[in-house]
Structure I
Amino acid sequence: MSVIVDLHEGETVEMALKRFKRKCVRESVFQDIRKNSYYDKPSVRKRKKHLRAVKRMKKGPRKSFLSD
């Protein structure tokens, strides 16, 4: 996956860099890099996923009782 940003006429490098960063975030390049920076065994991935779900269930519903 590659992100390409062409310089427009009269555009500064800072503006092009800003567009490049936005494009990387939109295409989730940083998330892919972080995810692939090290290897998790499938059993570890499954355990982490389960622990995230348990944590989410412990938090409970996020309803605001003041808005009712």
Structure II
Amino acid sequence: MEICLGDVIKMKKPHPCGSYEWRVDRVGMDFRLFCLGCGHQVMLPRRQAEKNIREVRRDGVIIPASSMKTKA
């Protein structure tokens, strides 16, 4: 799955503040995500983050996660 810095991702489950949307601040083996609801930052392993993504918003375009998955 191709995730870039600055992408806004929508997760399957909400953050305790109620927001589903996170901004990607770091990409690598881990993702650093910034909650757009309350400003909390978390680090997640790439595998866990990719598993929980519903959609990606890049430059105003919404890309469903199901269309981003690659087949190995």
Which of I, II yields 0.90 [FRET efficiency 1/(1 + (r/R0)^6) of positions 6 and 46 (r between Cβ atoms, R0 = 25 Å, to 0.05), calculated]: II
Consider the structures I, II: one of them gives -2500 for helix-only ellipticity at 222 nm (-39500 (n - 2.57) for each DSSP H run of 4 or more, over all residues; to 500) as calculated from the coordinates. Say which. II
Given that Rg/Rh (Cα atoms, Kirkwood Rh), derived from a single structure, equals 0.93, which label among I, II identifies that structure? II
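Every number here is computed from the coordinates shown, using simple stated rules; none is lab data. Just so it is clear, the structure is predicted and the values come from calculations on it, not from any experiment. Cβ atoms are built from the backbone, for glycine too; each structure is taken alone.
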